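Some structures to go through are shown next.
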Structure 1
C-alpha cells in the first residue's frame, strides 16, 4: 500500500515507513493462530526456510527468534508488544542492512473477515538514498507477497 521516506540528512541518515494490509476471510481466532505463532513464519513469510526460538518465552513480549532465509541470510528479532488477537510488534537487532527496524502486525475484525496490517519503521545511518529507497520497495513487495500467501493458505483451509 505505501512506502515513504520520512527524513534524510546530508550525512546519509534516512528513516522511512512501509505498510501493507490485506482482508482475509477468516475469523480473528483463525488469523491470530497463524500471526501469533512467533516461530511459524516458514508457513507464510516469503523465503523463510526455518525459524528457531532463542528464548524460553515463545509467544509473548520477550520472545526471541532467529529467522533463516532461503538465501542463507539470518535475522534476529524480539517481540516487544503483544496483545492476543489484536497485534504483535517486534524489532530486528541483526541481519538487516538497517540500524533500526520496528514492525507491527495488527488485526482488525471486519464482519466475518479480518484486516491484517503489517507496518514498519526503518532507520539507516550512512546510507545512500537510492539504496534506502530500493530497500523500502523490496520490503513493500516482501510484505505484500507474504500477506497474499497467508491469505491463500488460510482461505483454502476453511
Structure 2
C-alpha cells in the first residue's frame, strides 16, 4: 500500500468515525431535546447509559478531529463543485441541531426552571452542553474544509 493510499484510508477512517460519533450524539440528544420542549422548566435527568454515550461521542469526535487536524492531511478523492457545495451545505446543516439545542436550553428551558441546580451541578451541566456544541462545531469545520477542498482551487470572484 502506497503512502498516499494509506493516508487516504486514515483520513477516510477518521472522517467516518467523526460522522458516526456526530450522528450518535444527535440521536442520543434528540429525545432530551423533545423532552425539554414539551416540559419547559422541568429538570432533565439523564440516564447513566445516555450520559456515558454522550461523553464517549464527545471523546471520539474531539480525538478524531484533532488527530486529523495535526497529523493527517485532507485527502481529496476528486474535484467537483456540486459535491463541494453539498458538503458545505451539510457542514452548515450539521450545526443547526446544536444551535437549536443551545437556544431551547438557555433561552427557553433554564429561565422557566423554578430552582436552579446547585452551583457545581449547574457548572458541570453547562460544561457538558458547551462540549457538545464545540464537538458539533469541530465536525462542521471538518466537513467545510473537505467541501472547500473538493470544490477545487478558488478562481476569479463572480
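To test your reading of the models, identify which of 1, 2 gives -0.36, -1.31 for log10 I(q)/I(0) by the Debye sum over Cα atoms at q = 0.12, 0.25 Å⁻¹, for residues 27-114 alone when calculated.
Working: 1: -0.36, -1.31; 2: -0.57, -1.26.
The value was obtained from structure 1.
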Practice task
For helix-only ellipticity at 222 nm (-39500 (n - 2.57) for each DSSP H run of 4 or more, over all residues; to 500), the calculated result is -25500, so let me know which of 1, 2 that is.
Solution key: 2
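For distance in nm of label points 7 Å out along Cα→Cβ at positions 51 and 147, which of the structures 1, 2 scores highest?
On the way: 1: 1.7; 2: 3.5.
That would be structure 2.
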Problem - Highest-scoring label, criterion being distance in nm of label points 7 Å out along Cα→Cβ at positions 19 and 123, among 1, 2 - result: 2
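Tell me which of 1, 2 gives -0.37, -0.77, -1.08 when you compute log10 I(q)/I(0) by the Debye sum over Cα atoms at q = 0.09, 0.14, 0.18 Å⁻¹.
Numbers: 1: -0.29, -0.70, -1.14; 2: -0.37, -0.77, -1.08.
Of the structures listed, the value fits 2.
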Exercise for the section: Determine which structure produced the value -1.13 for log10 I(q)/I(0) by the Debye sum over Cα atoms at q = 0.30 Å⁻¹, for residues 35-82 alone, calculated from the coordinates; the candidates are 1, 2. Expected result: 1
Problem - Comparison of 1, 2 - label where distance in nm of label points 7 Å out along Cα→Cβ at positions 99 and 131 is highest - result: 2
Practice task
Using relative contact order in percent (Cα under 8 Å, 6 or more apart) as the calculated read-out, with 30 as its value, let me know the right label among 1, 2.
Solution key: 1
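Values quoted throughout were computed directly from the atomic coordinates according to the rules given, and no laboratory measurement underlies them. Treat the numbers as computed from the prediction; the structure is a model and nothing was measured. Cβ atoms are built from the backbone, for glycine too; each structure is taken alone.
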